[in-house]
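Okay, got some structures for you below.
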Structure P
Amino acid sequence: MLQISGGAMRFGARTLFEGLDWLVQPQDRVGVVGANGTGKSTLLKIIAGIERLDAGEINRQKGLKIGYLPQDGLSFTGRSVFDECLSVFDEAIALEREQEELAHKMGELDPSSEEYSDVLERYSYVIDRHTALDGYTKEAQVGGVLDGLAFPSDDWKRDTNEFSGGWQMRIALAKLLLEKPNILLLDEPTNHLDLEARNWLEGYLKDYPGAFLLISHDRYFLDVTVEQVVEVWNKQVQFYKGNYSKYEVQKAQRRELLVSAFKNQQSRVEQLEAFINRFRATATKAKQVQSRIKELEKIERIEIPPEEKVIHFRFPQPPSSGRIVAQAKGVSKVYGPKKVFENVDFTIEKGDRVCLVGVNGAGKSTLIKLLSGVEEPSTGSIELGYKVDVEYFAQDQYKEMDPETIMFEEIGRMAPRMGDAEIRTLLGCFLFTGDDAFKRVGVLSGGERNRFALARMLLQPRNFLLLDEPTNHLDLRAKDVLLRAMLDFTGTIVFVSHDRYFIDRLSTKVFAIGGGGMDSYPGNYEDYLWSLERRNEAAVEDKAPGGPSADLVAALAQAKGENGASSARNGAADSSQRKRMNPLQANKLRDRVRELEGEVSRLEDESKKLQAELATTGDYERQTELLAQMEQRRKRIEANETEWEELTEKLEAEA
């Protein structure tokens, strides 16, 4: 559909990438990754036609439709949310009007006339075109997408200009999904989505009819949506088959091979240079010296790109608290006629890492405000335990900071024992590099101020952290720093996040909020989904009157994704309802498993022999050949292991 040949892009004197050859094909599912500032967003803009290559060319298939969603900056006004999304179907709406006009005209014409025949022919075309555009289902499609992106039905008729920037971007995303372009370009699409809407988007993309390229700092989202990873790094664009987790493994393996080839090449270069230097002045060796000089000149030097620094920073730990950190009894919270909570009881103990989940507006931020003391319960009480010291990180934390504060100086004041290099490292963790470290808070964007507020909070943590969307505005590296700090933290955490990977790694307990109530579940988000499924299945089987509420069923449906993005355990649950496998088929599977095990063992032995030869040979062409053979065997091992895993899972399900 689209091809880039010899593509290069520069930003001032800095080269973002060069020598890019890329063919985007129908139904490609691509994740674009790389550090901040490497050119990911620029690459999407080039494909969208917003920016032009500095070198090379880009060819687009005739009639190709490309849709682009930037990180922010889009807004709508003058129509209701529903009508704005329905405008995607303007052609279908125009055809409906024409269809009515043509039908009326045919009723007035003589069926035997030539004009009637022409009108009938046009009428037939209009109907076919309207059907091709899915005109008969346009309202249902709009409703489905708005519902999936968590727009309450009461908001569908509200004017678009009444919505904040984040909701404006949801409207833009909804329109793009309804347009169904051949290539969908999404730059951080989950930034403005809550967890339930993000889960729905996973399922939608899984069945998307065209190709999509997306940038995301959410590992889990990339893992479940993409089948290829494109990395922009070190002035190059590298391609990896598989999702984000496989990309990380392949990247490490690719680097190992490159380092091995580099070491062998260096060894050969040193041998050649030593021979040349030793016999340069010896007349009888002149021919051999010239031969080695030519060989040395022909060697295409292997370069090892610099490794991305893994930042390790140990944050101080807080003073200890009592065993009971917070206890709520009969808590209710209302805002006018709206009832958020009613008669809620819960206990938070020392060391708990509680994730709050629920649809947008369910009351997650409200509960954090109640725990922090920023707001008071309408009825009931929340009591903090012995020596509990609260730190509250709000979504708009930046509003609390002095705009004249210089970041570098503020960190130095808060941690006087830190040297300049350590301060720079800490600020670098949260994406403040170079001269940015000396900026005043007043010139930072809202997202930048929140990142700085997060870094500052971690330097002097209290023993009860209340974090409302701490992962917003962080890239993958900054999220890793925050996650490691939270995993090492010895206090207690209550947090809201829409990053599935962050939630699964961090949480030890889930509070599910909705319908005016709250349920507690042990474990992480995956365990919570599993508990919902078991509870729902039990209620269906028993037909008990005390079965799950509509809110619970809706939460499960949203968490799983309307188009099938369910948890891994869902497959195990379904397997119990399938027919048992034929014994002959099971035996065939066992034989195939044994074959795969033997083949993997053989390929691993061959790889070791190739590796041993690679370490000793000095022939560059042979090295290249050996590297190619090793890569072939690695791919075959990976394919065999994937098949082995699938087959063993089937056999285990039958056990």
Structure Q
Amino acid sequence: MIDLLNLSMQFGGEYLFENVNLKINREDKISLVGANGTGKTTLLKILYGIEQPEEGIVQKPKNIKIGYLQQEFAELKGKLLFEEVRSSIPVISEIEKQDDKLHTMLDAAEDEDEREKILLDLGELNHRKEELDFYSLNSKIEKTLMGLGFKESDFNRATTEFSGGWQMRIQLAKILLSDNDLILLDEPTNHLDIDSLQWLIDFLKSFKGSILLVSHDKFFVNQITNKTLEIFNTKVTFYNGNYDAYLNFKKERDEQLRAQYENQQRKIKDTQRFIERFRYKSTKARQVQSRIKQIEKLDMIELPDSESEIRIRLPDPPRSGAVPVKIENLAKSYGEKFVFDKLDLELERGDKIAFLGPNGAGKTTLAKIIAQRLKPTSGNIEFGYNTFVSYYAQEVAEDLNLDKDVIDTVAEIAPDATIGQLRTILGSFLFTDDDVFKKVKVLSGGEKSRVALSKILLTKANLIILDEPTNHLDIASKSILQKALLDFDGTLVIVSHDVDFIKPIANKVFEIRDNKKQLYFGGIDYYFLKKSELEESESSANKSNVKEKETLNRKEQKRIEAELRQKKHKETKNLKSELERIEAAITKDEELKEILEKELADSSVYSVPKLAKDKKHEYESVKSKLENLYNKWTDITEQLEEIEVRLNEELN
């Protein structure tokens, strides 16, 4: 589908990649990997067309459609959420513009041949609408937005009301709905909760086009991809399989490279010894010069990053009491809206607990209350003996002193640490060489977050609270942080959607969802197992209820059921009559709508402008009437369901 031929790109006088030749096929699901600075984002931009390679070409089919989710994008302004997404879908915009244009031309046309041509174009356009199922696109938009975590009440909110993370979801929705042949995704999971992450995984698994993604979320990548594309040492190499399969290939490749490197270094040392020994002997001058040229011509082997060898350890924290935090009957509201209430939770010393749930459920709010960055509306939070809290969230990065150097910022937390220790920690978060002397004010948002995270690792707190700590970390840095948290002797609270990161760390999971709270006394795998069991038990609940009822006295049961039937008939009689009336009206109007759709596609109708206009007006009127009938039908059905549930509860 897309061919990259002899592609090369330089940055700062050094090649990011050189002489790249590869092909992206239809339905390839590719993970693009490589160390920071190797050119992953640059390659995405070249494929999309917003950057040009220094050498080589990108061959694409003429009408290929490519969607690109960038890490940084312009804030959306000027439209409501639903309209912003709808207007961005090329097929909708194209059809509506063409429809308006043709009707305007038809109204102005005087020549009969010209009118005939326009009418033929309108007929083709109507056929295209039918083929595309044009009138169901609104439903697809709704499903996508809700899958990404938006509520129906958000649809008519201005896009400017949404934060950066939600704006990213809007951009993602626009890309997923645009019927692209290739989707380029640069860190798409950074602002997703665990529910929307799973929805995105399911969507991309069923996507028929190609995907090329950059992500540091191993769980996400392993679920989606079937190939891995690595940028290493200016070369770009394809591997079959997902990220885990690539790691196995990489391990073997790295072992071979280390053996080749050690062999090359031995040869270089032997050659250098020969040069030093005979440098000043005239009889050996020619041989010495030959050895010097050999070294100069050597293609030096570069070792891969050895992040597995880097291990940092948090300072030993002071020992806290057995219960660092005890929460009773906690509530937090904004005005009349409760984020959560009646929340009870007890953290035991040494707990490593993950807060999970959809965005907006209250995970971050609870974390901030425990960190004393936010006051609860009511309830009690009690800190145990000798509890010292350290808190990380993305906005904490904004509290940094902008005029200080990176290394000075970190040093103020640990004045006893050596320069080497500070450099090791900063290096694990991608600050190397002279980067540590940069002023904080020149750093990007992600770099500031990594500085703030480095400070956390140097504090002597025994209760650390981390809110989405991995959003700006590459896989190597995440691995280093993960190992440090595994070794941490204190108590840990993590708010994160990164399953792969928290899986080996968490020993408990606290889920907040729809103001319901549940503590699971096990890690992520245990949590998923229990969730699965709960879903299965709910689906079989009716069967178990039937078995329980069989133990009741049959005569007594019949009497109760008769009374409830009488009560149900009395409460639902009028509602059911109204429902029957509405269903009859819906059937009638749906038939009329179908007739009008056929008439609007008929040349004998759309060839007469006034008749077409009247039919279109009638069609819109029927659609509006149907919408009202559907809403009434839904309201009455919900009332009947509520009565059914209440009476069933009385029966049980």
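Some notes on this structure:
- When FRET efficiency 1/(1 + (r/R0)^6) of positions 151 and 351 (r between Cβ atoms, R0 = 30 Å, to 0.05) is computed for each of P, Q, the one that comes out at 0.40 is Q.
- Origin of the value 30.3, 107, where Rg and Dmax of the Cα atoms in Å was derived from one of P, Q: P
Read-outs throughout are calculated quantities, based only on the coordinates presented, and are distinct from any laboratory measurement. Worth saying up front: this structure is predicted, and the values here are computed from it rather than measured. Cβ atoms are built from the backbone, for glycine too; each structure is taken alone.
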